[in-house]
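All of the numbers you see were taken from the coordinates with simple rules; none came from a lab. This is a predicted model, so every value here is computed, not measured. Cβ atoms are built from the backbone, for glycine too; each structure is taken alone.
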Structure I
Amino acid sequence: MFADHAKAKGGFVPVMGLRQVLAIAIAAISPTTSVFLVYGDELKSAGTGVFWAFIIGACIAVSMAFCYAELGGMYPGAGGAYTIVRRALGKPLGFVAVLLFLVLGIVVTASILVSSATYLHSLVPQIPVNWASVVMMAIVTWFSLERIGAASWVAMVMLVIELAVIFVFIVVSFTGVHHPIGFILHPVTTNAHGAVTGVGFAAMMAAVVPALFAFNGYDWPLYFAEETHQPRRVLPRAVMIAVLTSVIFEVLAVIASTLAIPNFATAMQSDAPLTYVAQSVAGHAGATILIIGVIIAMFDTGLSGNLAYARIYLDSARNGSWPGPINRFFASMNRHNVPKWGFVFLGVGNAILCYFTSLNNLITFTGVIIVTIYLLIAISAIVARFKHRTDDRPFRMPIWPLPPIIAIIGVGVALSQQAVGDIVKTAVIVVVALLYWLAYLRLKEQKQSAASEAVSSEG
C-alpha cells in the first residue's frame, strides 16, 4: 500500500532490508579501498604511528556511530546527516551540512576512481588513468540510475570479493612479519637522511583525519531510510555493524602490513608501500591478484558512495533549499524511483575531475570536511537529548554522554593539526552556506510567512 502510494507520487519505495543497506554501507567504507588509499600518505607523515592514528580514529568512529545510530533512528530520512542536523540544530546549520555534502559528492567519488584507475594502469600501462576513471564514473552513474535493489546486489557481490581480498592480505601479511610488536607500539619514522627517529604526538594526530576518512561510510544506511523496510529498527543496527566491521578489518590490515614491511627505509620512500609489502609476502603473482581485488573494491566504493549523495540533494530540494529550478532539478525522479538529475550532476562533475585532476592532495581536504560534519552530528546528539527529550529513540547509545564528548574532543584535536589551507577552504564553505541562508533562505521564509498571514487575515 505504502509502496504504491510512494510510486504514484514519484517518491522512494521501500525495497531493502538489513543485508542490502549493510552491503552498501560496508562497500562505501570499503576496508580494502580505505587502507590502500590512505596508508601510503599516512606512513610518510606518521611512520609506524599510522597504527596509533587508526586506533584513535577507531575510537572516534565508534563514538560517532553511536551518535548516528541514535539520531538516525529518531529522524529517518533520505537526507541522513543533513536531516539530523536540520532537525536538531536548525535550518542554517542544516544547509551548512548540505553544502559540505555538495562538495564531497563531486570530489570523493572521483578521487577513489582515479585511485582505482591508477592501480589498473600499474597492471596494464597501456590504459590511461584519466580516461579509465572517466569510463568507471560513467558505469557508476549507469548503475546509480537503475533500481536501488539492483545496485545494492551489485554492491553486495563486489563486497564479498573485496572482503575476501583484504582477509587474505591480512592473513598472508601476518605470516610474513619482519618486526616485533614494539615496532608499532613505539612509533618511528625516518628523517631526510634515512635515519630512524621517533614520531611526535602532533604527527600522529595529523594522521587521524585521513584515518577517519578511511573509516567513513558507516552512516550510509541512513541515506536509504525511505527505501528500507522498518528503518527505525534496521538503520541503527546497520550503522553499528558497519563501523565495527570496518574498524576490525582496517586496524588488522594496518597492523599486519606495518609489521610485514621488509625494509622500513625502502617502504618510506615507496609511492605504494602496500604493493611493496604484498610483493614481499605473496610474490609477484599474489600481488597482482591483490591489486585486481583492490581495483574491484575501489570501483565498488565509488558506486556505493555515489548512491547516497543524490539522495541528500533530493532531500534538500524537497525542503526548498535552492531556487525553484534547482529544486525541481534535484527532486526529479526517473522510472526506477531514483533522483535522476542528481546522479547526472554527480556523473558530470566527477567525470570532469577524473579527467583533469590527479586528486592525490584532496584526501586531507575531504577528511577535514568529513570531520566538520562529524562535529555537527556530535553536537546534534547532545542538543537532541535536551531539545527532544520526549521523542521516541529506537536505539539509545550506551554510556551517555561519553560518545559525543569523545567525538568532539577527538575531532577538535585532530582538526588543530591539519593544514591551514584545508581548514580555510572548509571554513569558506561554512561561511558561504550561512551567508546564503541569511541572504536568501531566511528572506524566502519570511516572505512565505507574510503571505500566509495575509491569506489568513483575508479569510
Structure II
Amino acid sequence: METIIQAVYFLTAFLFITGLRRMASPATAKSGIVWAGGAMVAATLVTFLSPTSLSTNLVLMIVAIAIGAGVAWVAAKRVQMTDMPQMVAIYNGMGGGAAASIAAVELLRSDFESGGLMALAILGGLIGSVSFTGSLIAFAKLQGLMSSRPIQFPLQRTINLAVLAIALVIGAILLGNDALGLIFLFFLAALAFGVMMTLPIGGGDMPVVISLYNAFTGLAVGFEGFAIGNPALIVAGTVVGAAGTLLTLLMAKAMNRSLWSVLVGGFGVEQTAGAVQGSLKPIDLEDAAVMLGYAQKVIFVPGYGMAVAQAQHKLRELADVLEAKGVEVKYAIHPVAGRMPGHMNVLLAEAGVPYEKLYDLEDINPEFPQADVAVVIGANDVVNPAAHRQGSPLYGMPILEVGQAKNVIVIKRGQGKGFAGVENELFYADNTRMLYGDAQSVLGQLVQSLKKLS
C-alpha cells in the first residue's frame, strides 16, 4: 500500500509541474489548471489508503472535504470576474491557514524525529499564519470592507518588527520547550504580524501583495511537507513558493519598486505631484466615435476602471465593430493593471478577446507612435508620464507610452487620481481628450454611434 501511495505522489509531482508550465501561456492556462487540479484530487484520494486515515480519521476527512468543496463550489459559481482578485486573496489565505493548522497539530503532538524537522514545522507555522491573516486583510481591502488606503500609525514599523521578533523568539524557545501556552502565544504573535504587516500597504500594491502571500503559502506548505514527511506537500509547496517568489519580483520590477518599499507600505498616500501644465479637454461621444471610425490603428488600454464597470464585453463589441470597418485593433496590458497579476488578461479572456491581440508593455510601447487613437479605459498610474519626472512618487515606474499616440481618448468616470495620489499628466496633454462616464455605458454608446457611420 505504501508503494502505491508513493507512486501516486510521484505522479502528482509530475502533474503539478506540467500544469504550472502550461499556466505560463494564456492559451494553455486553463488546461494547466485542470492538470494541477487533477493532481491535487489524486493526492487527496490516495491519502485515504494510509493506515492512519483508515483507522482513525476517515469520517473527519470526508466531512472536512465535503464542507470545503461545497463552499468553494458555490463561491466559484457566484463570484463575478471583477471580484476575482479578492477571491484569489482569500483562497490563498486559506492555504496559508491550512499550513499553519498542520504546524499547530504537529507541535501539539510533539512527535518529531529531529529538532530540524520541528524547526521546519515552526517556520512553516509562522509563514502560514502571516499569509493567512495578511490575505484576510488584503481581501477586506479589495472587497471594500475596509479602506484600501494605507492604514498607518506612529511607530508602526517599530511595533511591527517587535511583534515579529516576539514570534521568532517564542518559536526558538519552542525548540526546547513545547508548552501549550508557548504554542498559543507563538501563533497569536504570528497571526497579529500578518495583520499589521498588511495594514500599511495600499490598494495600488495589492497585485504584489497577493503574489507575495501566494509565495508565503507555498513555502509554508513545503516546510510542513518536510516536517511530516509528505512528498506531495513538499513538491506542491516548493513549486508554488518558487513561482510566487519569481512573480512577486517581476511585479515589483514592473512598478520599479523594491519589495521592501512595498512591505513597509505608504504607497497610495495622497502626495503632491507638482504643477501640471495644460487643461482637461472633454470630447463628446459623437466626435469620439468619428475619430475611432476613421482611424487605421487603435490601441485599447484597459485598467481597473474597466473592471469596476464590468465593461470588458462592451470593449470587445466595440473592437469587433472597428475591425469590421477595417481598423487594426490591439490591446496594451500593463503588468500591474488591476488588482492582481493578470487581472486584465482574465477579464478580456472572459469577453472572448483573442490572446494574440494582447500585448505586454515591451511589445506594445513601440507601436503607440503609429496608432491613430489610443483609448484608455479606467487606467491611471500605469499611463502617467509623471513616471518620467524625477521627484514624482511614480518616478522610474515603466508605463505604457500612451501619450505618443496621435490622439488619446480617456474614458473615465470622474477626475480622481490614481492610487499613487498623483495627477495624471497624460490627461492634460494637447493630444488627449476626456470622455466622461461609466465605461460600460460609454462603450455601448460608441458601438451604436459607430454602427451609424457609413
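What to note about this one:
- For 22 (percent of Cα pairs over 31 Å apart, for residues 48-231 alone, calculated) the corresponding structure among I, II: II
- helix-only ellipticity at 222 nm (-39500 (n - 2.57) for each DSSP H run of 4 or more, over all residues; to 500) derived as -25000 - corresponding label from I, II: I
- Origin of the derived value 4.5 (mean projected area of the Cα convex hull in nm², for residues 128-175 alone; candidates I, II): I
- Per distance in nm of label points 7 Å out along Cα→Cβ at positions 80 and 280, the highest-valued of structures I, II: I
- Structures I, II, by mean projected area of the Cα convex hull in nm², for residues 88-327 alone: label with the highest value: II
- Read-out Rg and Dmax of the Cα atoms in Å, computed value 22.2, 83, structure in I, II: I
- Each of I, II could give relative contact order in percent (Cα under 8 Å, 6 or more apart), but the derived value 34 comes from I.
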